[in-house]
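Before anything else, here is the set of structures, which you'll find just below.
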Structure 1
Amino acid sequence: MSKTLYIAIAIVIIIIAALAVYYSQTAGRPQPSQPTSQPPPTAATSTTATAQPTSTTVQQCPQLVILTRHPTAILNVTRTLFLSSDVAKRYGIKDLVFKNPPASQWEALIKQGGVDVAWGGGPTLFNVLYQDGFLLPLQGSEVKAALSQVPDTVAGMPLKLKGPDGSVYWVAWAISSFGITVNLDFLNKTGLPIPRDWSDLASFTFGKALLQGYPATSIGDISRSTSSTRMAEIILQAYGWDRGWRIITLTAANGKVWSSSEDARDAIIRGDSGAGWTIDFYGYIAQLQNPHTRYIIPPNTTVNGDPIAVVNATKCRQAAEAFVAWVITDGQRMVFDKSINRLPSNPNAFNTPEGQGRPDLKAVYQQLQGLHAMAFNDSLAMSYEQAIIYYFVATIVQEQGDLQNAWKALLQAYYSGKINATTAQRLAAELGAPLQFKVNNNTYVFTQEYAQSINSRIAKDAAFRDQMIAIWRDAARDKYLAVLNEINSLS
């Protein structure tokens, strides 16, 4: 073999060895990722399609934590439908964790972190969350496409909250009206007429059932039910502050205050009481469970959009927005479940098979489009909401026994002819009138202006709140006993 051939073979061996060393040193290094292509987002045009996110990197979140005021039926259906959806798979969402604390605790829980979404509880609650800086704008392309399917208003009331920058901070997922659910069998048994107005529940006529040993009315504690809070606010605005409190107080005197609006509804379904305040879908549920019940929309009422929003504590903003988008598009079919019975905010929901199977709800939806709702002032309601909640607790919930004893005595005196109608009306007005009370030897009356002046403090200062509840409770007891003593002296 020639010398030249030996040299050539040696060079080849050296090159092979060098390449082997190079690849052994670089094989374990991560290589730069290559961009992947995705189809452009497509705006959703029906409730059976949700827009795709534009980002090539989809945030993965194993769970979403949701603050909610919704009953178990809604939450169970939501969990089942959503976790089997393409949206949940795309974002890696394996679980929805629902927390249902009182609305008064929401801000503190959001501050603690670990919350992604707020859902349900009415616009006043969500307007406060927005005002206090706890809501994020809904800005992703996926949720914006979904937002375009929801009208801005219904019956003149907003279905979205927009900030000064035009961004949407909450959107309604369902529409609600507020009214009276009645049990027709109870009314027939006790000889009561079908109520047409909120004031009918506070009447001497409805008091006849109480004298027969039956609680005529059934309402939820407004400190535990945001829908009951809204109905109290509707009454205060529809009738004015003084007359409104008389109606609220005597409605409670005519029956029972329950710890939740669900319990109040169930009492009507069972026939334990004859009529009560309910949000519309509780009325629809009652009608399905007991055909001898009926939901009535009184003339002085309003319509609400029930909000859903992303909170500023979230670490899963993309996934949280995707959940919101799903709720107002594909998820709208849940409202037609007979355990839920809500009105969808997205009218496209009626085009789904589930929606086409509920012509009853579509008829109500169409009725609401032409409803001349009262001009409810949400800002006004917010300005005194916390004050009226704790006033209600002190003067009605905690003192219902003394209130009802005085009212029963008044009814007995009136119907037995021991006092005339003029005296009876005067004493009823006194029972329901806003309290006069003393704080540090200064005398106050629970006027609208006073409620507004303490609203912020009573919401945030627990010691002040407890002090005022005790003062109001004692003043209410003294007033109810004074009225009872006067009735006894007259009869």
Structure 2
Amino acid sequence: MSSIEKVPGGAAFLSVFKGDVITATSPSYDTARSLWNGDIDRRPLAVVKATDDDDVVAAVRLAREAELPLAIRGGGHSYPGHSMCDDGITLDLSRMGNVVADPTTRRVRAQGGALLGSVDTATLQHGLVMPAGIVSHTGLAGLALGGGIGYLTRSFGMTCDSFVRLRLVTAEGEIIHASEEENPDLFWALRGGGGNFGVVTEFECNTQVLGPVQGGPLVYSMADAVDVLYRFGQLMKQAPRTLSITCALGLDAKQIPPATEAAAGHRLLVANVVYRGEPDDEILREVRSVGKPLFDAVAINDFRVIQTAFDEIAGYGAGWYMKSGLTRELSRPLVEGVVEHAVEYHDKISSGAVQREVFAVQSLGGAVQDLDDDATAYSGRAAEWHIGVEVGFTTAEDRERIVPWTRDTWTKTKSLLDLSTSYVNLNFEPGENALADVFGAGKYERLRRIKTEYDPTNLFSHNFNIKPLPTG
């Protein structure tokens, strides 16, 4: 008898579930429970790989009836490992990854297990895009339900701003839809409130025409970082929304292979530029006039290449930890503090088996601010910049050494930001009080009311959890 058969409702579940059921005795168990963040080591009772909506319904009902923990795995890219649970059911959607783009309606339909790379492949063949993240092996669902930021955010808004209609399975095991017309409160919550309200099995989203694109890095010495970063902050105040700049501070030359020779011996600030326009446009000349780059590779005109540039360095297997926040202004004191903290941080952790350590400063604004802040659950629309510190490590010893330093460094950096809200997807251990800060007190209470309506027992709790209101 399998471990699933022993739980209440297990035999009935096995009689209808069409996908694979992987338990601790299965040869593929360790592979099935592995995640992008190699620091996460959880042992579910079973990983069940759904093939369609009916399988999702069966898995949700099993977890509810047997009172088992339930985790939902889309792409498995969650920093805190929300995609896996101990001693419960992990519902794996990787076999539900189909994506179809319609050039006539300019809409795309993506199943709940779709990866960003699959979305790009489906849309780009028609010259269309949906704004999303910057690593192609990330799952669409987790990223989009928490907001979704990337190179096209300034052009077209958050990923969740593209939602038209979502199909999902509720905690009761029912299939419903959410849109502006159907369950509009739920639709509001799904645009930034994360995976708290159900299992989304299909996203129907608007796409946009990409047009010509130019991208690639400008590489500077960290000795020039304060001046360069501050000038980028000033430039972006007047820049068209077709321009995006994402800066990584403190990288070693070996982490940027095209720049290794030109930048040898330098700690680097790498400004990854993505511009929707022509290569000789004036704004690119203005970008290139900032500082004296050691290396200029803003010459990529294939968006697929731009979208996959960080796939290897952000690959599976390493442990990952990240903290981040939002700010309106890259003020001189903030820039000086960020650079100081980045240099200090990199000096501290430069020894050991470190996969990657980076301070990231990413431009926002633009189309994000076309919607009022109360239009969706996502609460960072006032921000012009996203700032975070991320580290990847490969040994337990390095984790014990690096993670406390990362927390301390972030605490100092956060005090310089002018917004209390943060981007929930790119944080670790936010806690309930922090979630109230992320969403703001009013939105958080509204989210709790919606959570109470759709998931009063908190079945969907392996996430940045919004707890239902007390009953009785």
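No lab work stands behind these numbers, since they all come straight from the coordinates. Source: prediction; values computed, not measured. Cβ atoms are built from the backbone, for glycine too; each structure is taken alone.
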Worksheet item: For which of 1, 2 does FRET efficiency 1/(1 + (r/R0)^6) of positions 125 and 445 (r between Cβ atoms, R0 = 25 Å, to 0.05), calculated from the coordinates, equal 0.05?
Response: 2
Item to complete: State the single structure among 1, 2 that was used to calculate FRET efficiency 1/(1 + (r/R0)^6) of positions 373 and 421 (r between Cβ atoms, R0 = 35 Å, to 0.05), giving 1.00.
Response: 2
Practice prompt. Work out mean count of other Cβ atoms within 10 Å over residues 93-100 for each of structures 1, 2, then name the structure with the largest result.
Written response: 2
Item to complete: Taking 14.3, 46 as the value of Rg and Dmax of the Cα atoms in Å, for residues 205-284 alone derived from one of the structures shown (1, 2), identify that structure.
Response: 2
Fill in: Computed 0.85 for FRET efficiency 1/(1 + (r/R0)^6) of positions 85 and 437 (r between Cβ atoms, R0 = 35 Å, to 0.05) - originating structure among 1, 2
2
Response to the item:
The value -15000 for helix-only ellipticity at 222 nm (-39500 (n - 2.57) for each DSSP H run of 4 or more, over all residues; to 500), derived from one of 1, 2, belongs to structure 1
Worksheet item: A value of 15 was computed for relative contact order in percent (Cα under 8 Å, 6 or more apart); which of 1, 2 is the source structure?
Response: 2
Discussion item. If percent of Cα pairs over 29 Å apart is calculated from each of 1, 2, which structure is the one that comes out at 56?
Written reply: 1
Worksheet item: If we compute distance in nm of label points 7 Å out along Cα→Cβ at positions 197 and 221 for structures 1, 2, which one ends up with the highest value?
Response: 2
